[in-house]
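Peer 1: Following this line, the structures themselves.
Since every read-out is calculated from the coordinates, none of them should be taken as a lab result. From a predicted model like this one, the values you see are computed outputs, not experimental measurements. Cβ atoms are built from the backbone, for glycine too; each structure is taken alone.
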Structure 1
Amino acid sequence: MNRQFARACSVVLSLFASSLAMAQGAGPDVIVGDVSAVASYGSENGISAFSVGTTSCNQGTAPLNWFAGTPDHPVISGSLYRWRSVNGAGQFEQIGVSQLKHGYFALSGALCFNDCQGDPTGHTLGVHCSDPYGATTNGQQSNLGPRSDVNAFTGQFPYPFTNRPYSGTSARRLRVADTDLDPSLNPGAVYFFEGQYVAADDAAAQNANNNASYRRFTLGGVPTNYTFAPAAPTVRTRSAVFAWRELESDVTIAFMQVPGEGLFQLAYKVTPLDSGLYHYEYALHNLDSDRSASSFTIMYPPGAFWSCINFANTAFHDVAYDPTEPYDGTDWSFLRGPESAAWTIAAPFNQNPNGNALRWGTTYTFRFDSRRPPTQGTIVVGLFKPGTPDSISIAAAVPSACDCPNSDLNDDGVSDQGDILYLIDVVAGSPNPNQIDPDLNQDGCVDQGDVDFLINIIAGGPCGG
């Protein structure tokens, strides 16, 4: 890997993120000042339920609206992330997400500042004031509304919220599969809870890019009754994808702002494996884009021999929504093409508007192994809902291509029909006195495809085609 490139990207993005975290916006600017505690509700049918306490702070210059019984108040989301090492490479995944707590009264605390300008009516969160919502408060099922009601970019939602029927102790809460917590299945795993606020006046002031914070927690308890205890301070104004870099310092984080719309954050790392392969891990987080994402494409380096780029052990990981949500959870499919390799949603928006798009407050992870080392390339994220542009792209590490193979196989000084005949004989099992590698297109098979590949090169065609 080009370590200077990776280190430079990490440094630049770290500086950008630090300035973003410290900046205080004009107008109302709500952040999560503390991810305080986690309430546990046991397990049913293989699903454990939790809720996470959050304390909001208004670091802006104007009060933040907090009117109960109207659409003019914040909603609060909780998420759980897990890092673990698998076969020598780190994997980072979101393993749970909650429905939304609707704010109803703002206190006037001093968690983040000592000059709170409080509102005794509780109708606004005053400038430099804080307001705690405990874990049990954020887990009250009757007050948790669907995520699908909310446009996180504008902060707008209907109220009363859509109140679909529910049953069981895990409904509407932060639901996690027991298999994602079982220590015997996840040795050495590290867990992070994230809180996020969404509010219309915060969004209108263009201050929504700092609305998530995270905190590391330690898993305790026993199967069917897991618990979590804080293990480190809250990291303010950063989404949980930044936690990955706490554990692996060479993780790169890139920002992808949809023009005139929401923010995506891409965290990634390439790990050399003992087997000689390279493990590619990408975690794409949608902070607040209502347009959402429907594809993740790795572009091959242009003008190079791409046939040797292999993709092994490909995997896709999403997060399960509450059963009351209307979303279709079908996994994205992987396809390797002549110019790129991509994971893509099962159907576009116009065919299934409730498809498994990467929606706000969630992270999807994409991974594979390749024999090719990384180089700087391009990642393209396709957008789910109609609009302009229909995709966004960013520079990131991708598998490198190979040099064109030598086409003078019979070693007579020219590339011509004789080399084609030489390869045909070798493919058919004849002796190979020049000890060439007959798998010219590097697809793992010695066959007619290699002959066609050589014919194309000798005829002047592109090496990658």
Structure 2
Amino acid sequence: MQPMPVSAPVGRGGRAPRRGRGESGLTLLELIVALSIFAILAGGITLLVDSGLSLARNNRNRSIAAHLASQEMDAVRRSDFTTLPIGMTTSTVSVDGVGYTVNRNAEWVDNTSTSAACDSASSVPQVLRISVNVSWPDMRGIPPARSATMLSPPVGSYDPNSGHVAVQVRDRDAAPLGGVPVRVQGGTVDTTITTTDEFGARPGCAFFAFLPAGTYTVTLGLTGYVDRQGMASPSQTAGVSVGQVSSVAFDYDAAATLQLAITGEAGGSPVTDLPLNLANTALLPTGVRSDSGTGLARTIGDLFPFADGYQVWAGSCADADPEGQDSGGTAYWPGAVRATAFSTTPGGTTAGDVVLPTIEISFSELGLPGGSDDVIAVHASDAGCSAGETWTVATFTDPSGVALASLPYGTWELQVPGHSPSGSWPTVVVSPLNASPTSVSVVVQ
């Protein structure tokens, strides 16, 4: 006999009973939630592992840096005192593929103080303070390894009947600037010291001790840096007296650059080769610096990065300046102001437009046409342009036409060389107070 088939149990109403929830597997929503939790946990574990590895790596780097600082200090103690370079010196050491920067500061200080001799015009340098700091890439907030000591010069090392020069170098924000080579020349002396970094007793200082009495020239020289007047190698004179400190100060920072385009309002064609004027009250002696470049695109470098930037306008005559004054101190354009200054940053480049006002020139030639005709704008001489200015502003090939020309502010007489005017040559006043282009008619015979 064959066994009878066993049928599934039948529930009430003739339907098979449903399986319990625990037997039905994962739904899509449950799967997504599970994967999300796994991703969060995996990410946290990864960050934890990375943080641990980074901490271990930085601890190792700091240990190596501390060892290098100790080595540098041992080298200092073994050196002949008179051969130790004053100021900041920098070297690089590679250990297991990591580059460590070793900065050493050597500064003269009073033996009763840890402040540098740069701090006082009457302090006498008595001991040499040596500080070493070692840094490495990607320090993640860990301070550099540091070490410091004091060294007394051997008796008779220096002439007590001598004086000293203290040079302080600051950036545009008046913060001490380290790493700047400073050269002192005079008589038989020609020596260079690099200003101390932020770990020195007096950051940004170069102290020249025990110089014979006399007059010395102090010069800075760091590639890419300029002083407030745009000088890459500024210099000052220092007089040295016995037992005294002669103090010299410089403002010095990475040079800024302006990339300017000369354009015309309302579609006007600007005059090419115009001089540009850059204004800042710190520029000596007048607060204005001129650039006599060519073309409509100008790159002006070697600029001190003043925090308040530079105001710029075109044209060399005095009334080209919206705030210009005549020789009697009367404003050419009462109430007018210069355009907003272009900002500058140390070592940075700022782009912008120098916009010239536009005049509309209507040209007519009476009689038979004689080829192309140039219209020139002539400005009389004044305190800013002793020889005046003359620019070609438009060229007409037909006996009549209209052109939009852009000129600096000022009073201009329009002429056409080779022709006589019908009446007199017209004069146009290009004012910073006018909001729309000025129209002028030029009629020639």
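Peer 1: If mean count of other Cβ atoms within 10 Å over residues 69-76 computes to 16.1, which of 1, 2 did it come from?
Peer 2: Numbers: 1: 19.8; 2: 16.1.
For mean count of other Cβ atoms within 10 Å over residues 69-76, the value 16.1 is produced by structure 2.
Peer 1: Work out Kirkwood radius over Cα pairs in Å for each of structures 1, 2, then name the structure with the largest result.
Peer 2: Of structures 1, 2, the maximum of Kirkwood radius over Cα pairs in Å occurs in 2.
Peer 1: Please state which of the structures 1, 2 yields 17.2, 47 when Rg and Dmax of the Cα atoms in Å, for residues 141-268 alone is computed from it.
Peer 2: 1
Peer 1: For mean count of other Cβ atoms within 10 Å over residues 37-44, find whichever of 1, 2 sits highest and give me its label.
Peer 2: With respect to mean count of other Cβ atoms within 10 Å over residues 37-44, the highest-scoring structure among 1, 2 is 1.
Peer 1: Computing distance in nm of label points 7 Å out along Cα→Cβ at positions 229 and 309 for each of 1, 2, which one ends up highest?
Peer 2: 1
Peer 1: Right, here's the next one. For which of the structures 1, 2 does the calculation of FRET efficiency 1/(1 + (r/R0)^6) of positions 173 and 189 (r between Cβ atoms, R0 = 35 Å, to 0.05) return 0.60?
Peer 2: 2
Peer 1: Sticking with this one: For the read-out distance in nm of label points 7 Å out along Cα→Cβ at positions 149 and 429, a value of 7.8 was computed from one structure; give its label from 1, 2. Display every interim value, and only then the final one.
Peer 2: Values: 1: 7.1; 2: 7.8.
Structure 2 accounts for this read-out.
Peer 1: Consider the structures 1, 2: one of them gives 15 for relative contact order in percent (Cα under 8 Å, 6 or more apart) as calculated from the coordinates. Say which.
Peer 2: 1
Peer 1: Something else about it: Comparing structures 1, 2 by mean count of other Cβ atoms within 10 Å over residues 317-324, which one has the largest value? Kindly include the intermediate steps, with their values, before the conclusion.
Peer 2: Working: 1: 18.8; 2: 21.9.
Of structures 1, 2, the maximum of mean count of other Cβ atoms within 10 Å over residues 317-324 occurs in 2.
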